[in-house]
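Values in this text are rule-based calculations from the coordinates and carry no lab data. Worth saying up front: this structure is predicted, and the values here are computed from it rather than measured. Cβ atoms are built from the backbone, for glycine too; each structure is taken alone.
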Structure I
């Protein structure tokens, strides 16, 4: 029989919803402050977990509502990462998820804690029906421009999915329409609304971040492991001091180089 507050707290920290309900009944007459606080904290934890499960379930439900009554549609979600970076590639992720089980934590990659992204990306790879990441190199972004690079990367990622033998009924893209495919549906802020787009966002972000950390060892002056190629004050100062590396987008850095000349 539980007698100390410490014992009760330990049990409540691990209790699931049904176990908590039983403990709430058995401890209803216990007036100790520590017990009441532990019960309150446990209920808050369970309620938050239920809200998170409902949020993720809504991502799956919403994207299937876009499929225009196609029964059990095969849906691929696509999203880009690195559009505004000064260095490193553009990355586009593409993911086809099964209807269940749901992957916990799916969200816009910017809303996911860095320490959780790699774990969720691993789950996406393990559970998805197909996945792909397509890159566009910095030199090609300079040569062709961002709009053409985005279209190339989205088309390439979709081709990789279909090369795996998975033919989508619906192609969901985050943001503005790309008009790449007759199956395309664009969803504004889709990485926060659709499970497959969120999965693509997290996968592309985790892969690109890992690549930028690899590039950091080759180009240590720019601290890519910290800024991932984006325009942090340290990164901008490094460009002014040392110039550009082979993995910088020259067309994105002209203002910093001009400033360094005067």
Structure II
């Protein structure tokens, strides 16, 4: 029963914090630290669980943005194979390449970090995560009044590169990926809704890459059928909560109320540093 509660809590935490700018990985590690304080013999492979719950979040966000994804894929390949339609599909085609361009920095750093285990020590230091939550709070505060003017297809290649660099920084535990990319987008004069949409479209290729890298570990584990049921339960819960929270967060961004998350990150960061 205790194990079941732990898996449920971790699934809820992943689902709640993946879409919003508070760092899902940081919060899962904070919850892990709290659980370990109450139960020294906690028997959960957090790296495997992170891979599986991330997959649940990926499925949820893909469902939410399915129309945009289908449109972009169709436009991309139609542009390549049908010359007569290139003029009308030029913006969509360029937008696809901007997504690729913005994904590259985080992809490269992620591969390097994984190969050389660069983040392991940072992930074990919960106070560092608390400090990074304070950094997230500062950046969210800085863009609290930003509105921006650019729409999706007005994003430049320069904007894409800069937003990609912000996403690269978000590999650091405690720095929110959605927060970093939305902040980066708004600093580039993107409209709030534009920054939100681009941020979550960017999440999909990065999350797919993370899932692919984690497949090797999944294939190597020798978990019982009960453990697999708990993994699937946790991933399902993560997906449901990600779906709900992404729709809710979309409204928050449009209303320009990111200051609430700045205040939350400030309080959470201070509590982690002081209490954990």
Quick check: 23 is what I get for relative contact order in percent (Cα under 8 Å, 6 or more apart), calculated from one of I, II. Which structure matches?
I
Out of I, II, which structure matches 75, 51, 26 when Cα extents along the principal axes in Å is calculated?
I
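Given a computed value of 3.1 for distance in nm of label points 7 Å out along Cα→Cβ at positions 68 and 140, which structure among I, II does it belong to? Before the final figure, lay out the partial values.
Numbers: I: 3.1; II: 2.0.
Source structure for this number: I.
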Out of I, II, choose the structure whose coordinates give helix-only ellipticity at 222 nm (-39500 (n - 2.57) for each DSSP H run of 4 or more, over all residues; to 500) equal to -27000 when calculated.
II
Structure with the greatest value (metric distance in nm of label points 7 Å out along Cα→Cβ at positions 100 and 196, set I, II)
II
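Looking just at distance in nm of label points 7 Å out along Cα→Cβ at positions 20 and 44, which of the labels I, II belongs to the structure with the highest value?
Details: I: 1.2; II: 1.9.
Sorting by distance in nm of label points 7 Å out along Cα→Cβ at positions 20 and 44 in descending order puts II first.
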Given 2.5 for distance in nm of label points 7 Å out along Cα→Cβ at positions 36 and 60, calculated: source structure among I, II
II
